[in-house]
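Please go over the structures that come below.
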Structure I
Amino acid sequence: MLGSLHLYQVVIIIVAIFSILFIYNRLRYKKSTPATFVLFCVVWVFVLVMTFVPDVSTLIAMKFGMGRGLDFISVVGLIICFYLIFKLYIRIEDNEQQMDKLIRQLAIDNEITLDDEDEE
């Protein structure tokens, strides 16, 4: 079986295995959620299916009104990338707001402490 595999298929298998092991390790040390683990496993299984049965992508693309499977995969990839960028933007905004609150609270606490020392 290994003799009939193309180089890109072997590379994708290796990358998929390492990626799944990486996200599993993150899950094991509670650095990731089970939902994230399942999502990444589904994505990598989808990539493996597309690697070994590329006609499936064409069938799916035709269901969505596209002609080629590669077009469909590219569009889906772009949509996922835009979604992830949006999520990161929201998370950064939330972190900035939390830091502002924390800095204000620390400044207020510091001011009270300094006022107490000045009175003595």
Structure II
Amino acid sequence: MNTKAQTGARGEEIATEYLRKEGYLICARNWRQGRYEIDIVAQRAGITHVVEVKTRRAGSLLQPEQTITSTKVAALHKAAAAYMAQNSVMGEVEFDLVAIDIFPDQSFDIRFIPNIAEMGW
């Protein structure tokens, strides 16, 4: 991995494959509307999952989980509302995190953290 963008793209590929193996239906990747962005939108068991993917090279100062701020959560809420309105999605929404550390040999460690934030409309 040379650039931050390449690391992020690799992480999103890893996360998508992980979610598929866990039985999630991938509805959208890198969804954007204006300034709003969602890494992955997936569904499983009637629940829409807004998934943030955080990828870091192993040995980074912060773990991927440590980069979720209140500002990021607020942005995810706005993005989810825009996605749901645009796609006529109704029902329960859950915000999840897929945290990935990528090692120099391209192996990786993946952690799925459900419910990182409440919807709180």
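Each value in this text was obtained by applying a stated rule to the coordinates, not by laboratory testing. Note that this is a predicted model, so its numbers are computed, not measured. Cβ atoms are built from the backbone, for glycine too; each structure is taken alone.
Per-structure values
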quantity: Structure with the greatest value (metric relative contact order in percent (Cα under 8 Å, 6 or more apart), set I, II); calculated: II
quantity: Percent of Cα pairs over 18 Å apart from the coordinates reads 72; which among I, II; calculated: I
quantity: Origin of the value -10000, where helix-only ellipticity at 222 nm (-39500 (n - 2.57) for each DSSP H run of 4 or more, over all residues; to 500) was derived from one of I, II; calculated: II
quantity: Origin of the value 1.7, where distance in nm of label points 7 Å out along Cα→Cβ at positions 50 and 82 was derived from one of I, II; calculated: I
quantity: Structure responsible for 11.4, with mean count of other Cβ atoms within 10 Å over residues 74-81 calculated and labels I, II on offer; calculated: I
